[in-house]
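Presented below are the structures under discussion, each in the form of structure tokens.
Rule-based calculations on the coordinates, nothing more; no lab input. In this text the structure is predicted, and so the values were computed from the model without any measurement. Cβ atoms are built from the backbone, for glycine too; each structure is taken alone.
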Structure 1
Amino acid sequence: MARANRPTTGGLSKKGGAPAPAPGDVVGDYRVLERVASGAMGRIYKVEHVTTRAVFAMKTLRGSYAFDPDAVSRFFLEADAIARLTHPHVVAIVDLVDAPPWPPSFVMELLEGETLADALDREQVFSVERAVAVAGDVASALCAAHERALVHRDLKPENVFLAIDRQGRVTVKVLDFGVAKLLDGTLERKHRTAVGRQIGTPGYMAPEQLMGSAAVDHRADVYGLGILLFEMLTGRLPYQGSVAETLMAIARKEPPSPSSARPAAAGPLPPWLDALVLACLKKQAAERPQTMAEVLTALRG
């Protein structure tokens, strides 16, 4: 992609934040067609380029975050980080947009399909072959991210997309590096995450994330991939209960083996896969596979 210079303004400062685009509005070179998703800090729109009429997805910061210099800088660092990956299993970013009074935005390839969360809600448990294939594609994407010193830190089914092309083929895409960490220090120099602050999603966080450790590295993604595999193979998370109970269990309890939690009707698991998941879920990062490449080799070997 021909990447634009990183915008720095974040719009005009005012109370209430930047206006939310509506269908028909033009943000930079893109006309908004519809809003397709909304989160705590951002919104996703389907847009078309006003000249080429090519259709994309656009992610924008919402509300007052659009005028928070830290949030704006982190937002575009996310875009920069993803744009550098250019990996078939990472959603592609094609443009950065800073067009006041609209919120800072970046434009991505538009994906058709569903999230892994939607697929699990419908199917509950995956076959061994499908779970291994999805996990392998996610691991491949994360290998590329880790090679560029980028750690995702928020692996969960909502951030894995099963994109379907016109021929009906499925391509796994890793989404949302919004809480990513750059291990070369770029992000942390600009955004000093306080020690003790939890970054991630309860149920999917590695123990070191739970503790707010400043030493969180790529091995937190190894743990997150272990959780994804466990959920695909069993239809549940290894630790269940309230948020407080889940976080306590992550810190103190050993997880059950996937084979013991897998419904009998779904069929048995090969011993190597049981062992791989449990290795990824070790509480001490030093006891897990030390690189995502090791995990990928096990999944595709």
Structure 2
Amino acid sequence: MRAWLGTQRAQRQLFILSVLVPVFACLLIFWVYPVIRGFWGSFTEWRAFNPNAPFVGMRQYTRAFRDPIFLISLKNTFYYAALTIPLNTALALLLALAIDASGGTRVFFRTVYFLPVVTSTIATALVWKWLYQPSLGLFNQLLTLLGLPTQRWLLSPKLALPSIAIYSIWKNVGFTMVVFMAGLTTIPTVYYDAAKVDGAGRWATFFRITVPLLQPTFVFVLVTGVISALQVFGPIYVMSAAAGDALPGGPNNATMVLAVYQWLMAFRELELGYGSAMGLILFLIILALTIIQLRLMRTRWEY
């Protein structure tokens, strides 16, 4: 009996090891090692296909803050975040409230607005790139029918980044909407019933009950929204090529964001050390903003 139990225990341990070892191996190879290698590489003159990577200390970081294109990309990244996060949050909350009150059609509308979230970014960005096309694009055709002047959209240094931001809001608002809908289900209906008894109107109920009790959801939405916006890559990479430039980020670096510039320097110019330094700078910015948001919005969430 003891021998049988020992065999069963050994088989169980062997099974656990056979499951955990590959997981930990993948974690070490594809996450831990790249992070450590990138961190160390940011302090070296690391170039692709070059075995020599001399240690240069903080030179890559000082180079970044002296690089005018890096500073432009940093400004554009924050500008993109400022365009997308408030509008995405407000629109998602309005949609969540409207769909939550729609009754039997709730599932249908929730599915419709969530479809862009699960659709390929490359595919949808290419479609929107065509919609913004100056001569044949649908948006300019509608402006022409309305008797309004057409726009250059992705070809305009002033409109290019806002145009991509509009696409990003359309693409991501469904996810934020679903998060808000989940948050609304956690609010006890007794509060709304008490507000009706007290004669509170819709606006008073919204600002005194719904918004305060959605604070945990707001924290999640804003923190994840900032992280996502500051790392934007796909829409910029696909749609900024419409500016006629051979490389993403045009026209005239009007849509050059930090993630795209990092990619260009690391994988086109093969300056992996400089790209790693920019990646670490972006990580520190995101970490600092996340901590600040959590500190400012810290509160007791039990109700």
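Using FRET efficiency 1/(1 + (r/R0)^6) of positions 204 and 268 (r between Cβ atoms, R0 = 25 Å, to 0.05), single out the structure from 1, 2 with the greatest value.
Ranking 1, 2 on FRET efficiency 1/(1 + (r/R0)^6) of positions 204 and 268 (r between Cβ atoms, R0 = 25 Å, to 0.05), first place is 1.
Which structure, out of 1, 2, was semi-axes √(5λ) of the Cα gyration tensor in Å calculated from, if the result is 34, 22, 17?
Attributed to the structure labelled 1.
Once FRET efficiency 1/(1 + (r/R0)^6) of positions 36 and 100 (r between Cβ atoms, R0 = 25 Å, to 0.05) is calculated for every structure in 1, 2, which label goes with the largest value?
With respect to FRET efficiency 1/(1 + (r/R0)^6) of positions 36 and 100 (r between Cβ atoms, R0 = 25 Å, to 0.05), the highest-scoring structure among 1, 2 is 1.
Can you rank 1, 2 by relative contact order in percent (Cα under 8 Å, 6 or more apart) and just name the one with the largest value?
Top value of relative contact order in percent (Cα under 8 Å, 6 or more apart), among 1, 2, belongs to structure 2.
helix-only ellipticity at 222 nm (-39500 (n - 2.57) for each DSSP H run of 4 or more, over all residues; to 500) computed as -10000: which structure among 1, 2?
This value belongs to structure 1.
Quick check on the output: 3.6 is distance in nm of label points 7 Å out along Cα→Cβ at positions 148 and 220, derived from one of 1, 2. Which one produced it?
Comparing all candidates, it corresponds to 2.
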